[in-house]
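Novice: Pasting the structures in now, so scroll down.
Rule-based calculations on the coordinates, nothing more; no lab input. None of these values were measured; they are calculated from a predicted model. Cβ atoms are built from the backbone, for glycine too; each structure is taken alone.
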Structure P
Amino acid sequence: MIALVSDQRTEIRSDDRAAADLRAHTAAALRSVADLLRDSHSPNDAREAVGELRTRVARAQVQSGEHHFAAAAITLNLEHAVAAWA
């Protein structure tokens with residue numbers, strides 16, 4: 001997941017509005033999962049944040065006609081993390 005976030009070539013690093021929205025929701029989902037791992041949030045909070053990220057990824061793909069593979073991969077990894085922890 002670190003490679004997906006840090007790779008300058010991924011679409012999540014673009015300067016367009018869709019990428020900025022995905023970065024913001026990715027950060028929120030990462031914070032929520034981190035809080036879950038610290039036992040300071042419920043699994044439902046993390047599921048909700050990751051679910052919102054999934055919705056944003058799907059919306060960005062429909063609106064732009066482009067695939068957002070990095071954001072989708074991050075979302076899948078966070079979903080697995082929440083499922084494993086909860």
Structure Q
Amino acid sequence: MAVLDSGQLDKLRQGLYRELRGAIDFDKPTANSALQAIEDWFNKVAVQSSLSTDIDAATSPVTLTANQKKKLAKYWMSTRWGRD
């Protein structure tokens with residue numbers, strides 16, 4: 001489990017509040033817990049391994065490096081989940 005420090009949580013929480021423009025009704029500890037749960041999920045070995053395996057299967061016989069996979073996933077998340 002990668003524990004987010006208070007500065008990281010503050011930055012994420014403030015970004016969350018800005019993104020939702022006050023449309024959320026939960027307090028700081030609840031927001032922190034939810035953000036930490038997301039951090040924990042994405043850092044699970046099983047999640048990372050599954051994603052890596054799926055990318056390998058999809059791109060075979062080409063093999064992407066771990067860094068390329070990370071950049072690919074980051075791009076996908078920012079464009080796909082960044083939509084309204």
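Novice: Given a computed value of 0.40 for FRET efficiency 1/(1 + (r/R0)^6) of positions 39 and 63 (r between Cβ atoms, R0 = 35 Å, to 0.05), which structure among P, Q does it belong to?
Specialist: Details: P: 0.40; Q: 0.80.
Among P, Q, the structure yielding 0.40 for FRET efficiency 1/(1 + (r/R0)^6) of positions 39 and 63 (r between Cβ atoms, R0 = 35 Å, to 0.05) is P.
Novice: Comparing distance in nm of label points 7 Å out along Cα→Cβ at positions 15 and 55 across P, Q, which structure shows the greatest value? Could the numbers behind the result be given before it?
Specialist: Details: P: 3.1; Q: 1.9.
Looking at the calculated values, the largest one is P.
Novice: Among the shown structures P, Q, from which was the value 28 of relative contact order in percent (Cα under 8 Å, 6 or more apart) calculated?
Specialist: Values: P: 36; Q: 28.
Source structure: Q.
Novice: Computing percent of Cα pairs over 19 Å apart gives 52 for which of P, Q? Write down the numbers at each step before the final one.
Specialist: On the way: P: 33; Q: 52.
Answer by label: Q.
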